[in-house]
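Okay, got some structures for you below.
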Structure 1
Amino acid sequence: MKKRSKKAQQAYDIVLPLAKSMGYDLVDVEYGKEGQKMFLTVFIDKKGGITSDDCEAFSKEADPLIDESMDSDADYFVVSSPGLTRPLDTVEDYVRYEGEKIDVKLFAAKDGIKDFTGTIAGVEGEDITFDTDEASITLNIKDIAKAIRHIDF
């Protein structure tokens, strides 16, 4: 996962307990400039996905905490879903999407396969097991170059 700025990490630390208490996974916090404005963006998720109502509820609780606990010069505070095509970066991401189809690319081929689509069958420590049409594959998270949710149209 990418390194957060000092302000983004401060906001992350402030809202993490709130996210847990509300049943959300805190995926990331970004602090940065878009055009002429500064944005503090919090990304939350949960099994089954995030709705606009979830974002609104979390925003109402998190906004006062951030205002009270940190000196932010952000023009806008945004709560968002990480999006359908956000890469899975952490073990928690794989746990959250267990049972779903994932497109996986490996750093190096395993048994002649470098990319595949499989369903997350289980997560144990840093090992993720995928069921494909051909076989079951267990990989360490460090072997995975990129993994995103598979989208069927």
Structure 2
Amino acid sequence: MEIKIDDLTGGEVISLLAEYLADMYATSPAKSVHALDINALKDSSITFYSCWNNATLLGCVALRELDATHAELKSMRTASNARQLGVASTLMTHILTIAKQRNYQKISLETGSMDFFQPARQLYTKFGFEYCGPFGDYQLDANSQFMTCKL
């Protein structure tokens, strides 16, 4: 697997993010969807990564700097044809390494509270994330779970 910084212009990545957003809106009330679209992911505070096996897109993840010591995990998605191959764990290991290299003290995330998101929450717990309250601009929402990991 090769993970690289992505400019969000490739058709495969655009399709994967469209699938991701469609799932988020199908699973959560619109007011509780915090997934970013492609334009928002191009913000200068965000580094977007894609994961490949040769020419096959396996998944993606983004890291948003909230401040000099705190980052947010965004847009983590494994392609449907790459599930159960360790893509999510590989992406998590990569993003935690990058966060440590950037000297962040913690990395946080928002995910859904519904059963659909249980596998993601299990993955985050496996990597040391703990439940916390809202951070950044998030507000308390019954459809959201907030997690953080001290680095």
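Rule-based calculations on the coordinates, nothing more; no lab input. These numbers come from a predicted model, not from an experiment. Cβ atoms are built from the backbone, for glycine too; each structure is taken alone.
27 is what came out when percent of Cα pairs over 29 Å apart was calculated for one structure; which of 1, 2 is it? Don't skip to the end; give the middle numbers.
Details: 1: 27; 2: 9.
The value was obtained from structure 1.
Separate question: Ranked by distance in nm of label points 7 Å out along Cα→Cβ at positions 17 and 33, which of 1, 2 sits at the highest value?
On the way: 1: 3.4; 2: 1.5.
Between 1, 2, the highest calculated value is found for 1.
Next question, about the same structure. Work out mean count of other Cβ atoms within 10 Å over residues 73-80 for each of structures 1, 2, then name the structure with the largest result. List each step's numbers first, then the result.
Details: 1: 15.1; 2: 21.1.
Structure 2 comes out on top.
Tell me which of 1, 2 gives 44 when you compute percent of Cα pairs over 18 Å apart, for residues 25-80 alone. Intermediate values should be presented prior to the final figure.
Numbers: 1: 33; 2: 44.
Of the options listed, only 2 reproduces it.
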